[in-house]
Structure P
Amino acid sequence: MGHFQDANNVLRGFVRSAEGLIVAFDAPGAGTGAFQGTQGFAINSFGAVVGKMIDAGYVQHGMLRASDGTVTTFDVAGAGTGADQGSLATNIGTEGVIAGIYLDANDVIHSFLRASDGSITPIDVPEAGTGAFQGTAVCGVDCLDLQGSIVGFYTDANNANHAFLRASDGTLTTFDAPGAGTGAGQGTSALGITSAGVIAGLYLDPNNVYHGFVRAPDGTMTVVDVPGAGAGPSLGTLPSSINSQGAITGNYLDANNVTHGFLRDEYGTITTFDVPAAGTASGRGTTPASNNDSNAIAGWYTDADGLYHGFLRTE
């Protein structure tokens, strides 16, 4: 699943079957202006898709498309109603539990869990800042595990980022990767968690270089740097997804700011790859978004003209 942008810059959701059949969909109430519409962010094993709907006023609303094609939108109590505020769903578990974020009327970020019956639990890390665009954010297509634990990051009052783990019983644990920067925009973000409690994420160091990490259930952290990744500001290694075995996919930016895909298996072996039609200039290349338990990888690439295309890589 995912979303695409039409010739008028309207956003539309889609679902692609294993056989290659693509069905586009629009959430009720979605705007039809530029950069309005419907976006899909995550799918569960039953084919339910979550994401967001952007209305004619650029307000965001949570979106759930059931496996039968029925689309439901929802709003978290306390979500703002101004442009670029509102609710969005980032992941959905097998049992229908949805994780996401919302921006309030002051542009502070909060996270939430929505149970299958529609009840919503807000989540705020106590140390999170309360200024505009500070707060608590779940992130990544694998941020929610089978037990209901979630991971993400929070932005403190100094705009530095720190990772968090919220267990299914509500217990919060915060952590930082060794070597993470403490300046504004720097720090640690957790992106995904397995049912065994292995966490994948990334951090931005004091020189603004990106590095990946894997955190074991006992808290031990291993740095992930893809050979060939650039070592300058805004370059480096950026994981995006972890499967149930602990294999990680993502992208890295080389010294010329070209994007390449990688897969790190559960034993630590790294394989790099590029879509053959991907561009090779700065700002072009291959960007994996997620990997399943067979290490089939879905993502997108930008061609030499900067146009976006989807891809599926199978082993």
Structure Q
Amino acid sequence: MSVLAAVDRIEVQVLVDNATDSLSSVPRMVTREWEVLGRFGMTRVAGACLCCANHGLSLVIAAHAGGSKRTVLFDGGPVDYAVEQNGRKLGVDFGAVEAVVLSHGHWDHAGGLPKAIELIGAGNGGRPVPLHLHPGMFRERGGLMPGGWVRPMDMVPSPERFAAMGATPVVTAEPQSLLDGMFWLSGEIPRVTAYETGLPGHMRRTADGKDWEPDPLLMDERFLAVRLAGKGIVVFTACSHAGVVNVLKHAREAFAPEPLYAVMGGLHLSGINEKVIPDTVRDLGAFGLPVIAPGHCTGWRAVAALERAYGERVAPLAVGHLFTL
């Protein structure tokens, strides 16, 4: 069993997500964007006051235990302005962030990290912030197009570049305990289900940099976990390229006999992966999760299927939402 200290409360501020939604009803654990904005200066609803949705994910996760509060930034979304503008409007205290995790090597999670690191340094007096990275995320990646050519993706900055920005890169594929054991970052996620086969058509540069090769499994992807006292393990999964069922199986094995309480993040059941929605929705039931919070790349078809199956246990992410668990 992996060691993870229990915390009393978790606050999750959705800094960047694909969706914006301040009208739909939400469970009591969720505070909607407009209410959060009202706490930090919005006195009149106007377009210029609101957050911007963007294709990506960034979560500010604060764990409270006794009188202690430890904060992790989980991914940085796709672009600098989303982090800066949304963070300012939502009252995010970047100076309180003590560690940053990049879940995997894709632009829609890494593109906003340079700005986030800058804001963290400006808020904490210039102290370098640990940045947790997997060694397999630095090759150029792309998507195979119908004509057989590869459309390249923007690359993740190298550890050296991140260091120059003010981070302290921690580059390893091994599991890591963070911030006095209040957070746990997984190692590589075992692939055990028959139907979760990664992202078809995903490519990466060969080791010599001269050609492309298939990379559907994205083995650099990892999840973050927090143990909520009296409830169980909360799993943060940014894209679930490993498959969310594989993610949760690994989390259950890592922390048994502690139950799983919640899964939050992108489930990547959109586009070509829509075909595995029925299997995924069915098998999620085996974990008995009281909270399922899908966002980012999950896709509306999967969110609808999850809601039909699990009802009020499903609370979709949206930019600006604040979850209190």
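Here are a few things to note about the model shown:
- Parent structure of the calculated result -6500, given that helix-only ellipticity at 222 nm (-39500 (n - 2.57) for each DSSP H run of 4 or more, over all residues; to 500) is the read-out and P, Q the choices: Q
- Structure from which 15.9 was derived, mean count of other Cβ atoms within 10 Å over residues 7-14, options P, Q: P
- Read-out Cα extents along the principal axes in Å, for residues 119-246 alone, computed value 44, 38, 23, structure in P, Q: P
- For 7 (relative contact order in percent (Cα under 8 Å, 6 or more apart), calculated) the corresponding structure among P, Q: P
- Origin of the derived value 17.6 (mean count of other Cβ atoms within 10 Å over residues 135-142; candidates P, Q): Q
- Mean count of other Cβ atoms within 10 Å over residues 103-110 - highest-scoring structure of P, Q: Q
Bear in mind these aren't lab numbers, they're just calculated from the coordinates by the rules spelled out. What you are looking at is a predicted structure, and each value in this text was computed from that prediction instead of being measured. Cβ atoms are built from the backbone, for glycine too; each structure is taken alone.
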